[in-house]
1. Here distance in nm of label points 7 Å out along Cα→Cβ at positions 83 and 307 has been calculated and equals 1.5, so which of 1, 2, 3 was it run on?
2. Any idea which of 1, 2, 3 comes out highest on Rg/Rh (Cα atoms, Kirkwood Rh), for residues 75-194 alone?
3. Given a value of 22 for relative contact order in percent (Cα under 8 Å, 6 or more apart), calculated from one of 1, 2, 3, which structure does it belong to?
4. Consider the structures 1, 2, 3: one of them gives -2500 for helix-only ellipticity at 222 nm (-39500 (n - 2.57) for each DSSP H run of 4 or more, over all residues; to 500) as calculated from the coordinates. Say which.
5. Out of 1, 2, 3, which structure matches 17.5 when mean projected area of the Cα convex hull in nm² is calculated?
Structure 1
Amino acid sequence: MIPIFEQYLLLKERIPYFQLGEFPTPIKHLRYLGKEIGSDYLYLKDDGLSGQIYGGNKIRKLEFLLGDALRKGAKEVLTVGFAGSNHALATAVYAQKLGLKSISILLAQPNAQYVRRNLLLSHVCGAEIHHFKKEMTAYIPTTIMLIRKKMKQGRFPYIIGPGGSSPLGTIGYVNAGFELKEQVVSGLVPEPDKVFVALGTMGTAVGLTIGLKAAGLKTRVVSVRVADVKYANKEKFVKLFEKTLALILSFDSSFPRVEIADEEVDIRQDFFGGQYAGFTEQGMAAVKLLAKSEGIRLDGTYTGKTMAAFIDQVRGHGTKNEVILFWNTYNAIDFSDTIRGVDYHQLPCCFHQYFEEEVQPLDKNNSE
């Protein structure tokens, strides 16, 4: 039983949930990175190992979202993201496992090797994928498609928002806060002063903030913005915090009524680089340093930028004895064998550009 259900049995009875992942995810002491940057109190929680088929941070959210889809009798799920969306891919992987069809509405983004890999695995998993240049151009065709599916099948697909970061999906990371508390109590990691996590659709950071507070940890969540500020900002952070907490309390009023002060929303702005999925020099240097020192793989879109902020904290702002945890949200499962030999021409022709055009310069020599 997951930690939040162990402590709040009414939540177990009332919240839709279907186990998909492998939890708790492991904690690693970053000794070698620490020698490189000057601290012996650095740790990593590896949600890259959250699933046997495909890992990363999305599985925790999908356990609740796909659980809800199953409870409501859905046959199809539809989600949105950018062309290389890890969330859209995770949805396709685990929807297939549960016998659900997955539909992905994908927007254009800078090209990278991981975009190619993710698209191929989505295809292998039977996902129906659609490509649009911008959000506005996707709205009308997607609406028409939904209406046609309703007319043909008698119901709409179950809709999963970007990143799975609805209040229900965010509960997955509320639970993760309780999971970390158990690992602190068992001595696997000292109680962190700070935990660094990427801030995109915000469900991971918001859920952790609620979960850590409710579990009684003093740990401060440091969010590193990796998406456009219109998606990731303090006002939306607080709004998702309040909505998620309200949803939990509607299921079990005994859950702690935690609060968040404005100054507690710590969003680091300096590592984004100006464009979603645009790799940065700092981010890729951090990717290479962690791979060299610890053998852990990160990516240029999310975790590399977050690790750059983590390193900057230690080198420039941290105290010698400050315990800092990096929450790795990037899939660590190698699925190269699964996509080997898959011809990208099997994808809709609008996706061929990602295989025929060069990847961005900072990704050319990247072996992630």
Structure 2
Amino acid sequence: MKRLFLNSINFFLVIALGFGLGGCTSIRLPLASSSPWQEVQLSTDANPLDISFASADHGFLVGTNRLILETSDGGITWKERSLELPDEENFRLISIDFKGDEGWIAGQPGLVMHSNDAGQNWTRLDLGSKLPGDPYLISTLGKDAAELATTAGAVYRTVDGGEAWEGKVSDASGGVRDLRRSEDGGYLSVSSLGNFFATLEPGQEAWQPHQRASSKRVQSIGYKPDGGLWMLSRGAEIRFNDDSGDIESWERPILPIVNGYNYLDLAWDPQGGVWVAGGNGTLLVSNDGGKDWVIDPVGDRQPSNLIRILFDSKFDEGQAKGFVLGERGVLLRWVG
């Protein structure tokens, strides 16, 4: 009788534990039958961080450990390039941007390089020792003109090829973990701790702080195609700004799948699909504005954290560029 009683208790404990754990797991999303992404083999273990093209076929990829690769076939294959940098310094090339032959690279620590011949030659610029923060984002504006944003939220502009830089904000926003620039020259940033985000509208001289949409810390933030905002928060939450005229107005959170990994980036493809990438090969797409999601099969088999999604819309529709960047040399190319 005692053994029967103990077995009964164990049985109910197992059932209770099963229900408890069941509330912490998620139903796996369906796997898409095909993928618009193609794996690209890179001969590096460094992390690719940014890509930009001078023409439809010719572009560059930059990343950690001084990584710089060049392509002449639209990103199908890549070959190593070298920059004239001191061997003893291990630079993190974090941002690259081209507008025609005019190109700029921003790196850490304290690196800015300029090219006016589509990347055939690069000139390193002297930023001095008083730059607040490290270079984080570089944007090409035109001939010899660019804007540089730093990890301290400072923004500088040059119109003479980097000989002189003019500060565009009166007070930096503090440390940032994510920073984006809109086509019209506005900026978004996420604080280093993810406890708030800030905006810098064109013409403003000071960052405007804003409360996050929930108690969960912000991972990254960016612009929607319609001018509104999107936000990724810890706990794999996706939020969309539901009123482009009200930065504080956010829709209810979307949680396509909770697998223990945060989402790290979000982007729209040329056909309007919404893509989100994250830890452990997480790559999801929604073709109805975020209501329904499926798992991309190519992303799903990547043994890597997928950290960035890039789409370059400056070329004709048939030459659209898209890439997913992952840690340890993982690169996916958009084939539509």
Structure 3
Amino acid sequence: MTDTEIKISIRNLYKIFGDNPQPALQMIKEGMGKTELLEEHNHVLGLNDINVDVPAGKTTVIMGLSGSGKSTLIRHLNRLIEPTAGEVWVDGENILEYNDKQLRHLRQHKMSMVFQKFALLPHRTVLQNAGLAPSIEGQSEHKYADEARKWLDRVGLYGQGDQYPHQLSGGMQQRVGIARALTSNSDIMLMDEAFSALDPLIRTDMQDLLNELQAELQKTIVFITHDLDEALKLADHLVILKDGFVVQQGEPQNILLNPADPYIEDFVSDINRARVLRVRSVMTKTTEPSGEYAGEIDHNDNLESVIGLSEGNTALSYRVLKDGQQVGVLNMRKLVRALVPSEQSDDPESARRSG
């Protein structure tokens, strides 16, 4: 990525919780582990040398198990937590050098946040909650109402502006949270486990809504989750944490096909690869038509749909299109090989059994 394509750049970021973090930081840099630091020095390693570039206009998902540091990391992006060391650059400026006035401007105008627990004000109406950012700046409800109502309508809450949060379901309350973030008109949306408190069907609806909004608005979204299915559904850029450090990051399809660590292999082992992998990730790239094709498919179709189309016939090949132009060819035998996790495909005995 070029500098113009990077919205947020995190450099050498460390966070150590405890009474005397600087000596502990030196111990970590010299190789001490998280467990040893806690047992011997009663300090907690939250983040360990994080280096991540967040692309502008894309969705970056940060995921990991409980205690991996993902919520700690996102709270450094708007300085709700101060780092022990490192830098956080937003639009080319190191926000760790900001004074109070600059920091308020960042939080009010450049970044909005959607929380797991909704964080709606119970004494305010849905409309007033959606218009929280402009109201904090001193705007009257009359002035911000049209903008807030527009986003409430957009997230599926038409006519709900006069209700109060307790009158809404959990899914509807989280829609208010998203409308509030959009009403602030910020370039960056931080979403910390935003859908994890919702029932599975509602959660799926919210994921679809976010993808639909993102396709239209192209915000820079940083989304925290512990759910790999959710991460793969939402992410343009995926960052996987473990014990406060980055294990692997990159394009989600590439991580799924090329896990760089046993920890990542465990993460992706139970994923329905046919449902998650896209044609573009396993096709042979070529603009040259050759041979006979069973039909045409889109580069972004998932492999499950192609398997259904082929009725399981591994002798077929398909011409792959993007915006009506050929970008590749997909052979069904190559598709089937992609469904086998990498450690199995490298094992001759596993390959013999699957073949």
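Read-outs: derived from the displayed coordinates by stated rules, not from any lab. The structure presented is a predicted model; accordingly, all values stated were derived computationally and were not measured. Cβ atoms are built from the backbone, for glycine too; each structure is taken alone.
1. Numbers: 1: 2.5; 2: 1.5; 3: 4.3.
Traced to structure 2.
2. Values: 1: 1.09; 2: 0.96; 3: 1.01.
Structure 1 gives the largest value of Rg/Rh (Cα atoms, Kirkwood Rh), for residues 75-194 alone among 1, 2, 3.
3. Numbers: 1: 22; 2: 14; 3: 17.
Computed on structure 1.
4. On the way: 1: -13000; 2: -2500; 3: -10000.
Attributed to the structure labelled 2.
5. On the way: 1: 17.5; 2: 21.1; 3: 22.3.
Answer by label: 1.
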